[in-house]
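Trainee: Listed below are the structures to be examined.
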Structure P
Amino acid sequence: MRLYPNAIGLPEQGSKYLPAADALIRNLRKSKIDIPICRTIRIGLNFLDNLSLNGNLKIVLPEILRPFFGNIIDCNEFSLKWRATATEIFKFLEELNEFKEGQEVKAAKFILEKNKFIDTKLLNLAKKLLVELDERTATLSIKKSNASAEERQRVQILRFELELFVNFYKQRLLSVANGLFYLNDRPYSISIYLMFGAEFIRSLLKNVTFRKELV
């Protein structure tokens, strides 16, 4: 991947092999092997940032993005909102990560209380699990040692299901936030062409940014 004395051009967040190549170069230098400075030119397409070039054109969003931006949004609004939304997701994840292992019930209740970035189906599932858990926990508290093994097992299963819910929810948030930045840096050219046409691609290329990296 080294083109010394020239530079290699790569998109932002590409290539996935570059960190390994950088690590190899650093280790060779630590072993007193002379490796010239390697230069990479990072190319920023900034697809989502420039989506506003399509003006008020409406786009129908995939289901995974609807809890964050709604079902339909115009290009101008999406272009303005996506970075702030991704930042808000990361901030909310930090709050969720304060709940430690074994605190899945508290974490689930926190998610429902905030009611952020969650679709109705997932929201109703969490509510259903929590209601049943509260009812069965109250029953165990009354019965105490008289509670059956099945009743105790069901409470454990509910706690496990809530843990799965919390982990799934956190993973979805992380996937969306990281995915937005990735899509901004590395959009799929065929999809862009089919959605917005050649004129948008030409306009997008006029706004490309370049950044030099040295290793």
Structure Q
Amino acid sequence: MIFWILSVTVSIALLVWTAAEKAGDPNKATDMAYAHMFIAAAACICFALVAIRSTRQLVIANASRPAISASSARYMGYVWVWGALGLLISYGLGIVHWHEWLHFFLGFAAAGAAALFFANLLQRDADAGKTDEAILKISRYLAYIQFFGMLAIMIGLIIDGKMTRFLVPRHGDWAANNIFFFGSMALAAISAYALKVSAGQGDKPNEPNETSAPGEADTNES
């Protein structure tokens, strides 16, 4: 948790600083735009690698399916929150100007809150030693939707030329596009690994859940 707080704080501070430098000094505009892009890319690659590593450690430790799914959902939430904070500070403080930023901030914040809430539900089941197949199934569907959705966003940003908008001074969405693209990349990577793990656990026996009566397992075996 400390890593995420520090990495989110440092990366957003650097994103805001490079955006401010680009806006304040036309001579450094292009260099600062590339620096902003590099920072967003480095942060999101780091987020994805840490998320995948943490989930893999749970798999190796033979953790329950709810615990593993909770880990993936939690890290997805962190990436969404990172994007929301990046938009809020960059545009909300007037460092960069783009009139549509608020809609995307609200969307990111809602997605982050939903992912963290879902992670909490899964972790609660894991802590109680329960397995809710319905929630796990929903988590897989959401991971599929997020994976393909993030790929579509990345492709769309490239095709529409959004990733080079910083070259035109009148476009203020260039900073947001960096957050969109590389945030999508991190979310796609985390989702892909979560789906891979879920597929690998398809034949894993279900953990006992709260509906199992005492002695039911012994009765079935006999």
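Every number in this text was worked out from the coordinates using simple rules, so none of it is lab data. All of these numbers come straight from a predicted model, not from anything done at the bench. Cβ atoms are built from the backbone, for glycine too; each structure is taken alone.
Trainee: If you work out FRET efficiency 1/(1 + (r/R0)^6) of positions 117 and 165 (r between Cβ atoms, R0 = 25 Å, to 0.05) for P, Q, which one comes out largest?
Mentor: That would be structure P.
Trainee: Something else about it: Comparing structures P, Q by Kirkwood radius over Cα pairs in Å, which one has the largest value?
Mentor: Details: P: 21.3; Q: 18.8.
Evaluating Kirkwood radius over Cα pairs in Å on every structure, the highest lands on P.
Trainee: Given that FRET efficiency 1/(1 + (r/R0)^6) of positions 101 and 181 (r between Cβ atoms, R0 = 25 Å, to 0.05), derived from a single structure, equals 0.30, which label among P, Q identifies that structure?
Mentor: For FRET efficiency 1/(1 + (r/R0)^6) of positions 101 and 181 (r between Cβ atoms, R0 = 25 Å, to 0.05), the value 0.30 is produced by structure P.
Trainee: If helix-only ellipticity at 222 nm (-39500 (n - 2.57) for each DSSP H run of 4 or more, over all residues; to 500) computes to -19500, which of P, Q did it come from?
Mentor: P
Trainee: Taking 0.30 as the value of FRET efficiency 1/(1 + (r/R0)^6) of positions 69 and 173 (r between Cβ atoms, R0 = 30 Å, to 0.05) derived from one of the structures shown (P, Q), identify that structure.
Mentor: Working: P: 1.00; Q: 0.30.
Attributed to the structure labelled Q.
Trainee: Another question about this same structure. Compare relative contact order in percent (Cα under 8 Å, 6 or more apart) across structures P, Q and report the one with the greatest value.
Mentor: Between P, Q, the highest calculated value is found for P.
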